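Visitor: In C-alpha cells below, several structures.
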Structure P
Amino acid sequence: MMRWVKSSFSFSNGNCVEVATRQAQQGNERLVRDSKNPFGPVLIFPPAAWDAFVREVKAGTYGLH
C-alpha cells in the first residue's frame, strides 16, 4: 500500500497535494495527487525531474518562500 504524505504547511481547508514514493528501475519516483480527489489522476515524476523541481523550489524560482 502506498503511503501518501501531506506537507505540514497544508491548510485545513483541504486545498493541498499529497506525495508518495514508489520504487522504480531508475530510482524512487514521486507521485503527486490532489488530496480532495484521492482516486483522481496522479502525476508521476522520475527521480531527476523531482530533484530538479525541489532544487528550484528551494532556490525561490516559483516565489513560494
Structure Q
Amino acid sequence: MKITYDEKVCVHSGNCVKSLPSVFQVRDSKFAIVQDGASDDEIRKVVMVCPSKALDIVINKSLDPI
C-alpha cells in the first residue's frame, strides 16, 4: 500500500495532520507522509475522509493479494 498526495487538489483543511500526525506531517513548510507511522487500517480511515480527495491509496498487487 502506498499513499499518494495531490497538492493541486488539496484544500489544506488539515484533517489528516490533526487526525494522524504520526503519518501526515508538515516539515520545513512541506507536506510529508511517513507511512510506517501507523497501521494500514488507521491510514485508510484518514485517507477515506479527506475532504478534497487529495490523498489516495495505491495498492501494490504483488504485495497485497485481493
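Visitor: If relative contact order in percent (Cα under 8 Å, 6 or more apart) comes out at 48 when worked out from the coordinates, which of P, Q was used?
Guide: Q
Visitor: Assuming 36, 33, 18 is Cα extents along the principal axes in Å as calculated from a single structure, say which of P, Q it is.
Guide: The correct label is P.
Read-outs throughout are calculated quantities, based only on the coordinates presented, and are distinct from any laboratory measurement. From a predicted model like this one, the values you see are computed outputs, not experimental measurements.
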